[in-house]
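Alright, structures below, take your time with them.
Computed from the coordinates by the stated procedures, all read-outs in this text should not be read as laboratory data. Source: prediction; values computed, not measured. Cβ atoms are built from the backbone, for glycine too; each structure is taken alone.
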Structure 1
Amino acid sequence: MAKLSKNGKRIGRPRSPPTPSPPEPHEALQFIDKLQRILADMEIESVPEDVAEYLRFRMRRSDLMHGVDPKRFPSTGTDYVVTLVRSIAESTNGPAALTVPILSAMSDCAKPLWVNRGSEWLEALDDIKLLELEAGIRELDIADDTSSMLKAAIYRRLHRKLGSPHPPPPPKPKKPKPVKPDHISQEAWDDMVEARNARRRETYRRWREAKSLAAGETAAPRRRNRQSK
């Protein structure tokens, strides 16, 4: 038990100061320098510290994912931040719209199929007032995570202007038509094809009958229930 003096103060050596925690990996000098060069190339003088920290974090995360699977994540951290910042800053929204909620929402909306359309992508963003959307969502005060609602609002507007951000599915391969072997006569081949088609038609007819019968059995109790009411 610690000794106390007459006035109630503890006697002994004072506690050692807490050990400072090491800096986060994205706070390394290389990411700070990369971000400063990116902003300088776009003639953006400065951004708030929380915005800079978010961009450095996403830059390092993109580098890690690109290093693990370059095919699935083709963009490096620098490419990712350049695309994200340029999409916002070079539209009519301007650098003032570089806030953390907007950047977080836009990071999920900057689909490659949309971004690669170049001027159409920027024109679509010109018609979306990002700062007004963010302020409107904050005024509603119905969600703790502003970015999630902001993402949904931006995505719907971009989808209406640019269409789906996903490539169309490839067409289903057509089944090759059976080829008549050389050792079979044309007449025998035609009879065999007709017999096969007849079996398919019969199978389809039985399936339709079974389906209609099942539908009638499920509908009959409903009619009886209505009559009893």
Structure 2
Amino acid sequence: MYDLQALENLFFKKEVTVYRIHTTGDVTGKGFAFGNIDDFMEFVLQQKIHCVFAYEHYDFIEDYLVTEKIIEEEGKRLKDEFLNELMPQIEQYNKQIEKINFDVPAMILLMCIYEAQSFYTILDNNVTKDLIEPKEVFKEICNQNEEKFNEININTKKEIEKLKQELREIVLADNQFLLCTNKDLRMSYAKSLLREKLDAHFQLLKTHWDHYGNGPLYFEAYNFFDMIWNELKQKK
């Protein structure tokens, strides 16, 4: 682990002053690189260079956490029950990130000027070496749970079909529905039933219609009530 204070002390013993800088310009694009600190030190001493510039780069924990914003953006097509399955893994991953010491510089660049040319070496502390973008982490977690998603999907579809059958029986037994002789009346009936009269037992069905439309009055729900009406007409 490279520490700038220790490096400053090392150079000071060699009568070389280290100046801390806040920007590097295009050093790595135009300068000459040494592969390690020893070669850089040897060059500085042999050429009797008396000052070295040092730049510290820090990573930020916020750039590696799977945040609520990422979950919202990347998981907007996932149902709530899917996201609930992912949360323990996401929380566990974030706890591992929080254990990393981001107070340590991820990289220290040492640079000197000799005959109008820049020479440098990069000391990497590998703080986030094995980490990937949090968006990719979220996608990986989703992929790991694909089989579980499929299982939830199958069970959810079965439950939705069961609720539809229960709702169908309620509507068929409701004399008020017999008065809904046109589409507008059936839409009004559906709105009243879905938003005001059905209890929490039918929440999954209402959420299903919400998810694929614009509220519980989307066309799939209307089509459901129209199908019941057509069924009644055929029985007459």
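To test your reading of the models, identify which of 1, 2 gives 19 for relative contact order in percent (Cα under 8 Å, 6 or more apart) when calculated.
2
Suppose mean count of other Cβ atoms within 10 Å over residues 93-100 works out to 12.8; of 1, 2, which structure was it derived from?
Details: 1: 17.8; 2: 12.8.
So the calculation was done on 2.
Using the calculated result 111, 60, 42 for Cα extents along the principal axes in Å, pick out the matching structure from 1, 2.
The read-out was computed on structure 1.
Which structure, out of 1, 2, was mean count of other Cβ atoms within 10 Å over residues 85-92 calculated from, if the result is 14.6?
2
I have -16500 for helix-only ellipticity at 222 nm (-39500 (n - 2.57) for each DSSP H run of 4 or more, over all residues; to 500), calculated from one of the structures 1, 2. Which structure is it?
The correct label is 2.
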